[in-house]
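What follows is a group of structures, each given as structure tokens.
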Structure 1
């Protein structure tokens, strides 16, 4: 009998038996470590935090939240005038030192430059917040020019890769952290966000692997859902739902980072949807089809 055929028969029941023995003590240990993280949270006062895409939305409010906690900030985005306003407010909120760097995360040379400028100015790097991103909400079949989709991957995925590549040596030295502002779409794959979901799924996969490769760097993967921001103004939830305020989301992200959490989803109520997607994929696909695809077709038909 081939080894794979044998494993197909033997491994599943052995895995279930092992899980029954391992899971209870694991959950107890996890509870103890979680309690410890709540009590002994990281103090970011004086630490150096680099935030990409910090001219608006979640990135802007992350700058304010870190500033309230006394962190030194390196703010990166393409809009210099907007960055200056964010920097001024961050100083007023308590950040002892803020620098502004105009850069495009989709360009390798820009990413190397903003990491180098940050370290040259502050002498260290403690937190890298990969926040820069673009939204895209078009059905794949409606794409006329496939090359129009390239910037989505360039910014959402490669924009994180480039900055992380240049920052890792400094983060390993400081035993720092990477905060990944991804998206719930990276796990839920809703229709109408095909390439966007793919870019965020790739981003999540990158940092899941990097967490194992570089255990000295803490990595918190954030998957926002319905959160108010400049980027999501075009994408509104159902009438009976409201987007979570951006400042609430930013506060939750910094709190989660300081605790050393591996994952954070905001708003919190969206977490059970991941279980539905994993445990009942047919139900999830059917629901998405009728709520989004079928509804869109009906609207197009009546237009």
Structure 2
């Protein structure tokens, strides 16, 4: 009986050490370019890139356990466009995240979004720091905001509407950043200043009237792409059904940022999916639906009707 405390400690240690550890969620690659400005110190540019990438890849954003092979692949293409003053940078940034398709080596894009309004202070001597409850700096807020959007969309693609907690965290960042008073980092992207900024991207993701887009992330990927290799007809049927929900959402709320982002990301892929369908009636129906819903890419959708 005197060995019971020792036995309890051993059992507790076993439980603690066998629990899955929290792992980093992202496998990010950052590229920084300076074609539009003159920066003589190339080492500073490389350090900026390294610091951004390290922040994204070493920080844990959730309580979920991610194995190394489950980390979400994403890329940040940062193009410096202006240096208003020493240590302050304006940039246009394209954020791309991908998702593996089950049973294949193919990766499909979940997000491809251009944010043309980044402004941030950066010094190689200062770490990129972040606090979930307070504004620390615009660079960490921008990186964390998109980390949560990427994670939310990835979660939505594996279980219906499961990305909501991460959009809520992104909302906290928006609220804190919009109320900050660091004049050198005044960023209109955190406010409802135009309909193509990150504020409105998040608004669209959290809008109940546009929930069909998030539902489609699941139906398109989990019930479509993930079974395509073994059940292509069923996969196409599931994707086609989900697109009708998107059509209804676009009728209710035309020309939203989320709709434009979805179609710019998926237009080519959808055309390829249905172009090889043996069901001519399905091809006509999908080509018509997509052309009416997304006329900008109508030429791509009309290619569905050609023989593969």
Structure 3
């Protein structure tokens, strides 16, 4: 599956370019300016939201055999009886930065999300491991990826817009393992997210089905999640390793070794594991000693070991 092959593309806009070389190597076009692409994406997304609706009537009055899957359809000309997505979605903006030939750019990117069915549990953060079903499409409905069964996904390793979308859902209830090894989860959260290309693949394309600079749509079903996921096992929950609190864990790298803190068991590269420079009490509460009193906790301070 495409989504399972994408690691850290949600960190920031993928920046790839090169000049023609003399050995016949591949030339990669420089990324277009964020401002230019963002404006085009927003026009496309607004048109999509105004001209499409989902099967909300089935969610409001479900039949006994309703599968609680979101189906998006185009509004037929003259049909004023359905409610377009534009009147049902909510929106949120996040900062995206990238280095292009014109220098460093940072712009607010708006994504749109919809909760079709509330789950009975809590909501994950963008830093948690989640048990999810999903389907990904282009705005024209072309399906490029998806799964009919739940799979574990550590959200910081997936598209940033995707992680944001999942974080708006509540998880489900009881988990039952079926004879075929799949799982059934009662009352999961169901929703969708529509994102500009700056929160997706931008100038990169993991599949021939996804053109560069493509806004994407994901329908989502959240089963369960691991609260306060600690991906690198250093004792610090991954969400607490988002030091600049921008929702993007992949741009926090205290020691500059190219490994984000949420994947680094020695965040300050002082030779002492992070787990040995923090304190965890019997209830799992984490505190951060500061031996030299310089306001930098020991696990982020290479001067203390």
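By the measure distance in nm of label points 7 Å out along Cα→Cβ at positions 106 and 274, tell me the structure among 1, 2, 3 with the highest figure.
Comparing 1, 2, 3 by distance in nm of label points 7 Å out along Cα→Cβ at positions 106 and 274, the maximum is at 1.
Taking 2.1 as the value of distance in nm of label points 7 Å out along Cα→Cβ at positions 114 and 162 derived from one of the structures shown (1, 2, 3), identify that structure.
Structure of origin is 3.
Rule-based calculations on the coordinates, nothing more; no lab input. This one's a predicted model, so the numbers in the text were calculated from it and none came from an experiment. Cβ atoms are built from the backbone, for glycine too; each structure is taken alone.
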